[in-house]
Structure 1
Amino acid sequence: MKFKDRIDAGQTLAAALSPTVCGRDDLLVLALPRGGVPVAAEVARILGAPLDLCFAHKIGAPDNPEFAIGAIADTGPPCVDEQVTHTMRIPFSYLRKEANHQQQELQRRALLYRGSRPAAEIVGKYVILIDDGVATGMTARAALQSIRLRIPARLIFATPVAAADSVARIALDADDLVVLHSPDAFFAVGEFYEHFNQVTDDEVIALVKYSAQA
């Protein structure tokens, strides 16, 4: 399965979600910036739901920042791959320092993207968290755990594509999963899109602002 772009992926994802959530007046769509925002914007538009953001970022290994050993959301404790950190002998002091650094950056991005608008109320809502794809699942898990602390009525994670071995891990933190494609052979999210341009800060700001005005 290959999607034309993030808009196509969002439309396909909305069609999969629609039978169970369409028409709910307690529905809230949350996106993981930046790549998840165009996908989630389409889902929110089609389902007639408000759109907001959920901020999370991976924690990279000391000598390889691209290798995720955990992740942190803008609120809540970090989600850490304990087997990897034990094998690599990564000290707790490193994890704490990196988690604090990433949380400060996430708070900066929240202010940039939302401006003066407050975060959406989650308590009692039927929440769908969306990303454009999942490799390790660490960022998704950190975001889901953070959302769970805010007591949604139900928490769904939805994505166009996720590595097969990550799906089971994400399922531990969500009430439901909607994954359109979960290949065993997975190298990068972009390989499942014909067009996978980097989403800019300005695009995120525009999509969130448009949704707030709709």
Structure 2
Amino acid sequence: MKLALIHAMTASVTPIEEAFREVAPDVSLLHFMDTGLLPMIQEQGKLTAPIIQRFTKLLQMATESKVDAIQLTCSAFNDVTKILQPLHDEKLFRSDEAMLDEALTYQKIGLISTVKETPIALKNYVLERNPHIQIESVVNSDAVRLLFEGRKEEHDALIREMIREMDSKVEAIVLSQYSMAHVAKQIQSSIPILTGPITTAKRCLNHLQNLKG
């Protein structure tokens, strides 16, 4: 079984690799990355034709590698799956798909993000499935900047503070980026903290196993 991982941030690689080592160690992972995508969406504020064209190139390389499925790892770009799925026989998985399906079991959720374009993509998915769900959202772009600068402890401290501020307002907290999933283990919370990598790996494994029959 072979899975393509599509990255826009180097910080997404380790969390998803660790999740697959834990959940599905027999799945072969192929990495395809374009770190120019995040600055583009931050500058343009939405999915644009140039961004979609760059994703098309990444997906083409993935399909040429004969993968069984394709998994995005950056939540800011998840809506591209709607546009490009009809062009591919392989299943394109959003980075947040499994995590948000779990979040839909709650009536009021909190989204914590470090990329300002991310909440739009997450809200689109959630509200299409349950227009009555209540969503609180907070974004701190300084956190992802600290991560890029190698200041991981300061990044983690910001995320912990965002979790504390959200804790009493919602029934569950969603950590939008893979790059902050590890912070869930650093803090005691009175409510569930949902993260992407493990749930993603489990869903991918189930899909790949079903393909094998």
Match the computed value 1.31 of Cα Rg over 2.2 N^0.38 Å, for residues 57-128 alone to one of the structures 1, 2, and report its label. 1
Across 1, 2, mean count of other Cβ atoms within 10 Å over residues 105-112 reaches its greatest value in structure 2
Out of 1, 2, which structure matches 1.11 when Cα Rg over 2.2 N^0.38 Å, for residues 81-192 alone is calculated? 2
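Just so you know, all these numbers are worked out from the coordinates, no wet-lab data involved. The shown structure was predicted, so the numbers you read here are calculated from the model rather than taken from an experiment. Cβ atoms are built from the backbone, for glycine too; each structure is taken alone.
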